[in-house]
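Below are structures written as structure tokens.
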Structure 1
């Protein structure tokens, strides 16, 4: 009978009904992600697997290095299902380290290099992580930071420098790889009894509570998610994909980096999205698919990308809401995208009608994905074409947040559909059903793909002596889609902070810099709803009107 052999405490696994639906009669198979990757890497050993501004590595070299690093990690004492916190910028090294963890049956905890104490200390402790992988960067003392986390995390036993030169007392990946006999390391890897129904990665939610929640994703469903996307966009060994999101992001993992590697192609990674770096990589690596966010697209336009870049090989450029602008700026096909770390992925295709590509998020990538549009907070379907909350279930939709029983009761319907918190509408276009994004129920700001939890920032901001009360809302932005605006009621005890002062305070409180508000509006009192509660919709309308007025003054 299909199902996990040894359940992990705190993890919600598929029900027998779901296993019947997606395994016995569906697309999930008895193969682990690690096994599929090892098979793929061995099939095209001489093809480039990962490239970056610093160089490139072939499938064969990636297979070799990840074997040796996996062997060294096992020799270090890490055991199957041990958790490993990742805090490394985009690079060839981070891809090697992720593959090595899967080969050694370790579970990456997908934190960001930009995360700081508030996130890392909680996530390391909550996940019970035994290792912390870091990169050495000039702008921040990651080694000292990791030592501090380890001192406060009882389960943490190992620090490893994955990228750069660290202090002598912290082992580094390059030396660990060099210390191993590849044959012996592969033998240890092959001896692992893998469970395709077990957790393969701890991803993070976009954050609707003070700290992102942990999302367990399982080996065979994560593999299916990647393969379904590769099928959707017709990836093969000639594919060169380039999405300058964080590699550790779910979207990068399941839509770009690993679907490409599974099909024998090349994936391009970079820690920098400045035009010179982007242009150089596009010129050198000639991607067939790449992705952009609004900020990068605007900078590329200003730098004259259309006339400077080789784009004839590009089959499509992915973006969350800029397909039309992509075609205007670059002259290549723009493709919409939508994805949730909890599950559903919806994308367009180059062959979709222009109306669908310009006005919708596309369609679910798997025929097994089920999508409904319901009245928010209910299980009642809205009329066709009307706006409501999107709920979904499918073979790669998660089963529940890690060790979060109360939250899990809130986010699933009685028949197992996940409540997305996103407002959508179904649109019929040339006989196909597409979905248009109409807004959010969640209290977050989506800044260039990074999710900022408003409640978390508000809670920390209220500790500033000059802040009597504060509410954070999203304000529209042509580059990042949204930025955070703080409406502050001064305390009177001290002057209210400006943007720089509040940022310095919040970073000192342990928040990542990208979460800090980029505009502050002083206000005497918050507008209220009819029931007398502070109204964020009214604040959003207020900042939109303020921005429109400022733009009009500039024109005059």
Structure 2
């Protein structure tokens, strides 16, 4: 009798991590364990044992010790709950937020573990939401003057949240930390390092966050980095641990003896090369071929689209060869308004009436608002919004913009505002779809995953009505962790009981819900009119005709707004 084979997928998020045990032959999710980070996302001040100093604005850090605690506790938990032997696990994979960068010594020890550096915030892991805005602008300025190819691949703007902006910030603000570090590494690669005992940098993070272009020979030339800062001239050789990049889906090596003791798994178990968290989701949604847009919902929303060709497209956050599925180009776009936007409204805009109604009927406030909002016909609220509460991402790539709500009266009710915000999210998604199709990259259907996809049938239907496409929803509520597990099954290989490729693994291990959302003709007609107004507002406030949103931001910060364009 042949015994079942299993893989483990690890998802390292902003405040917590998940371990998911998955059966290889059919993708059944057997056990899951969630571990909250002891330090969470560090945004206000360093922990007490690091001196407790207040952090500057835009700082967001993590303690790598929290990642190790996940390996030590969450992995043994799923093994214990499923009551399976370590020999039954044929692979382990991990997906992690990006760009989350940390400085380490040559053996992988993070500088923030050392008493000498623990009180220096630049010695910690700079979380994906940490923003080095001034350094990002400096990179864009130098790259534009030099005509650097990587700038075209990220929609014309390199983000202050990405790898080299954070690295440049360290050079400028904490040169002593830069000198002390032997390497600067993505958290996704550091976790794999802890599992296999050696550094293995993945093409997902390198391509989307660190200027690496496979078809152009790798990173930009030394002269570019020297133009950013003299100390960075040899950064590729001196601080990146060599220039070798490993393809996602491949094996990074076998589980080391130390990691086997930490996790309770068998030494030598294949470990998949790391990957950016959202980029693990498409295979877990069954998206492994061109034409299907994977919509990963969370606090923000990430869009990933596969294609056989590369085009330079405005505002697309990245296009990387083999970045999600080997053999295909993967485009990444995004919306800054997502779960964070709706959570803001629930906390600040829902009325006592909604609370009482929800409590009386045994519903959550979200369920009550969704129900009321869904009862409205398109256009009935009389409202129109721009979902820029977190700044505008695709296609404007401008973090300094703010949200807009038009048409409110003294008769406007909370569920009408809620619907307007959800409609704005759907219109933003249509803007992304239209941008792709106008550039000649097909979008045939949408497949959504994540919390909003699971919980908001209203958003899924409005996505379908606004874009005119069928919207499918992934069956698994843990698609990032499942995607990491799928990578583990491919890293293990066919001989060990896994799969030859990510598309093959996805066919066996991923599923979507049987019910699909299809566009309603009557709603499409109304939303066509509303979307035309949305586009006018989008360009008026977002493309410089009226920079009032930036003026307001500057006035809020106490700075003069005169002359702002």
Structure 3
């Protein structure tokens, strides 16, 4: 992070790649910029990180890099990081030293790109991370409550990398290291670039563009549906969208890492600590993930409000048990380790080891149906046995006392597991309570969320309550104010939650985050898949629904 470190520790006189991050620099695989830095370093490149620059001159701390600058707003979208769903400024930024707020600007990717253009004219500028990934097309801005152009158009960067970018960024780095510029980069999966005035994109589909969407918001829903259907690395096609003053072309997503490649990424020598420059204040977000491990990536669910399928994809890639046991062994040698691994999970913890024949024969995920909605596809193979065996193998290490799962669990998949598997998860690997995600209790809202019907949740609760022994409390994740929600559906949900004796500690108000189907509903007032009208909640109504759902009903309690 400093020129002194370059010279004294490594003997470098210049960097090959400079990474600019909206987060404090934490060398942990839960932080995207750390993974990219380690992957590039493993390629033999000299990498530096500037964390949360306050002015353009901060970027000059290690001089001008030889190849390029990579920019990420951080682990979270900067606006979601800064503001609550009601638009109030958050008092803490858990990804900043000491939790200090306002260490990064709103729309940090654009601000950092402008800084880089000032001090590094002519240098290749690449944007990525969750903010760029989900704002790669025309998108809804929850702060301004309006539509904005692609972040690639607004930032004036040379290239946008989306998704889990390890393969893509290595391809780009090799291209630049060979002496080529980004202008002659061949079509690369997982990238977006601006088209020249007279340039066309071969075999690309045209999306509704800026002028079209401004004239008819339903065209935004049409664009969202086309994007959703082509976000597959095997069957997706290039997509072109007019931004008013330019056009951008997106190549299909990069292939997900296979097990060997995923194991190799997580075997890189992460220190799992904040950089010494941040050690005096600490980084609050590190405390919650320091002793956690990522078991897999991708999510076969396609929840309307969730951006994981747009960022990581629907194909689940799992690490090998040997890789995870080896990581646990490395964790256990850390002087700060107390014997507890807080979480072994992923986007959905109990999808570890899941597979589908289509994923491994080059066909990709189905275009005409979801893997889990409205019911799990019979072709989706897997159960919780693989996860339990993994957890037991880690727990058998002599220095490990407890292994927990704190990532959310799909209750519809848990219903497929035999009783011993469910008992193992409930009895040995839950840190006092089991979090699962029904998200609502009204069937019409659940349908729009692409979540299982309420009866599936009741079946899961009945199953858990029949198991012998004492079970931990079941804590449901819930969302109030999702498109299609209303005061009536909120009251209905409150009654059902009370009758099911579920507490309502974890209710959040719906946030129209970029890149999701639910946001397309929020903007257009229609369901992108069916074209049918959908009622939209304003923030005041969402707050009322949240308060209604949070009322304790007679007979409700904190334990199942």
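Laboratory data are not the source of any read-out in this text; all were calculated from the coordinates shown. These numbers were taken from a predicted model, which means no experiment stands behind them. Cβ atoms are built from the backbone, for glycine too; each structure is taken alone.
One of 1, 2, 3 was used to compute mean count of other Cβ atoms within 10 Å over residues 8-15, and the answer was 11.9. Which one was it? For mean count of other Cβ atoms within 10 Å over residues 8-15, the value 11.9 is produced by structure 3. Determine which structure produced the value 25, 58, 16, 0 for P(r) over Cα pairs in 10 Å bins from 0, in percent, for residues 240-295 alone, calculated from the coordinates; the candidates are 1, 2, 3. Derived from the structure labelled 1.
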